[in-house]
1. Given 13, 41, 33, 11, 2 as the derived value for P(r) over Cα pairs in 10 Å bins from 0, in percent, for residues 177-296 alone, which of the supplied structures I, II does it correspond to?
2. Tell me which of I, II gives 24.0 when you compute mean count of other Cβ atoms within 10 Å over residues 145-152.
3. When helix-only ellipticity at 222 nm (-39500 (n - 2.57) for each DSSP H run of 4 or more, over all residues; to 500) is computed for each of I, II, which one produces -10500?
4. For the read-out FRET efficiency 1/(1 + (r/R0)^6) of positions 217 and 289 (r between Cβ atoms, R0 = 35 Å, to 0.05), a value of 0.95 was computed from one structure; give its label from I, II.
Structure I
Amino acid sequence: MARYIAFLFPFLCYFFQVAHADITLRLSEVANGLKNPLYLTSPAGDPRLFIVEQAGRIRIIANGKLLSTPFLDIEGKIKSGGEQGLLSVAFHPDYAKNGFLYVNYTDKSGDTRIERYHVASNPNRADPDSAKLLLKIEQPYANHNGGLNLFGHDGMLYIGMGDGGAAGDPHGNGQNLKTLLGKMLRIDVNKGDPYSIPSDNPYVGRKDARGEIWAYGLRNPWRYAFDLKDNLLYIADVGQNKIEEINVVPASQKGLNYGWNILEGSTCFSLLLSRSCDRVGLALPALEYDHDQGCSVIGGFVYRGRAVPELAGHYFYSDYCAGFLKSFKYTDGKLNEQRDWKVGEIGNVLSFGEDAAGELYILTANGSVYRIAKDS
């Protein structure tokens, strides 16, 4: 029997590869008429879709219908436009019990605020008066705010922060461990008031570094994602003039330096050629592309849904300018099965989303939300 299976194995692998190559995808519209939808997520086990609108509202799709009343409306607190606004929401892993959600937005002064809210007695409404400020981070410029709050599989809240803006990181924030700009932060919202710093963060106890920092050397990690099955962290870091990059590292690997502004992607940053460009000790991208192919990488998620099982393990991404839909698998430390999916004209892609079942969505500047589906 073992010999029989061994004999068939190459043929089964070939059959799977051919079947996989024949898969075509389509984008199924689930909502339209939204105003700059920047993010989509769902609490664990919840069939509803929660969509973040840049101006300061969170909308709900329930039973296939976009509800007219926002789940949360904090437009009056927010400075919106360009790269500013309400940028994401993260539901606590125990949201069904504690009702906590965490938003990331730029306030009227343009500074980043991480706030906690609580659901109201109506499950389709959050209490706008329940705001609790966790963290305020001053922003020197209007762009490169990062903006994603995301709970890791360790129960910690991760916060992606851009370098503060302008061009070329003029204040050197990416490499400065005394500032939270240009970093990936990791905090414990279950302890302390308003939070505590996990004792296993890499710079805890150092006087020359902020304890909240998990990783540094980032330019603008607009979107990133954790993959539970393979325990990997994917960070799509928006480039400057030439290179867009996606980093893939073990989710537990801390203290990494992703290189900005020494490097743009894996290339020495052109404005700083007079400075030493030593790549030793820097985390280099798993994938990068130049601006002949796009202008601003939009990171997505690793597909772990059930609707298209052939896509299991594929990380999806796009680009704001190019509007493509691409994916790859990351195995044994390298890229595999890179695909460029022909799904028709998408337009300007703003973000991806993932629901509680692991299905993936694309959010576009024309106000539409699409689910990635198998073309029958």
Structure II
Amino acid sequence: MPDELLGSVCHMSEDRFETLAIHAGQDPDPTTGAAVVPIYATSTYVQERPGVHKGYEYSRTDNPTRTALQTQVAALEGVGESAGGGCIATASGLAATALIGYLLKPGDHIVLPDDAYGGTFRLIAQVLVEHGIEWSAADMTDSATLDAALRPETKLIWVETPTNPMLRVVDIGMVVNAATSVGALVAVDNTFATPFLQQPLDLGADMVVHSSTKYLGGHSDTVGGAIVTNDADLLERLRFLQNATGPVPGPFDCYLVLRGIKTLGVRMERHTSNATVIANFLADDPRVDRVWYPGLPGDPGHAVAAQQMAGFGGMVSFTPLGGLDAANELVSRTRLFFLAESLGGVESLVEVPAAMTHLSVEGTALEVPQDLIRLSVGIEHVDDLVSDLDQALG
């Protein structure tokens, strides 16, 4: 990484989240003075002589726009240059997950949540298993259940918190202690919480993973991922694997995530405040059977979330009275909540995970309720969102 791009982390190590989001890795361009990081649309770089260059040689290995994004995301997760770790931006969230999978060898074992994201489950249970990787699922909100799932061969514990789509909250410190007993790495998917609300590395995790498609980008206009670690040796290994296998983001995608992250703090505040209102509305509505949201005082994960998160996030799940037919009718009637996969954009989205994002877990121990509805609460006026759900409930 060129020295001029490291400087923005070093001289701002004490700055707060919102300031880092705008300035980390984003000093004015030294050539033109441009205030916004340029899109370096180049595949190769001219060298002074063989092996002598200005920090870049080929854009699969690295690209200045990607470097700026990596510096920015690392800083938001609390990792600066002096910490020895850093960030690797990838072509998608699943590309980030796959890179971590490349760390494993045949015979190694993974523990994942028993309500993991469907794409993560598909990668582990249908792809990695073909390369000799074993897995099991556990309710990670229960320490005894997690301990029972561990083996001497366990090399990775994969954590989502809050989980997708059941919004269970996992005590990261508890998982780290369990992992230490078998020498396993802990990777935390921080997509739902974002670094604005949760800092897994501070709680002992080895790696943080993001689908930057979601809240980091924030505008549903790009696909990307990221891995952050404060372990220099692990970072070096992951960088080698990325260069060797090639799941890199293009410079324009990096630019879009860079742009999105600038407003991450203010967006997460609105996502969270809107979701809190909506969760309470649904919890009080007689047409609703059950609501999952860690911000509700009665939610099983509320106490842990209040301790390890700075807010409860913008995701809400619920089941309406009337079962699957009622759920399908509801999601077809919303107007502001678009019926679509993905999450974390400024616009509100609604889906039925069992038929959409989590279809791959059907018939397994990870199967989600057929009538579960997942909301990604956007930043529209909350009164309009409540009115939309009110009329959709019928």
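No lab work stands behind these numbers, since they all come straight from the coordinates. A quick note: this is a predicted structure, and the numbers were derived from the prediction, not measured. Cβ atoms are built from the backbone, for glycine too; each structure is taken alone.
1. Working: I: 13, 41, 33, 11, 2; II: 12, 31, 32, 18, 6, 1.
This figure was derived from I.
2. Working: I: 24.0; II: 14.9.
Answer by label: I.
3. Numbers: I: -2000; II: -10500.
Structure of origin is II.
4. On the way: I: 0.95; II: 0.60.
It traces back to I.
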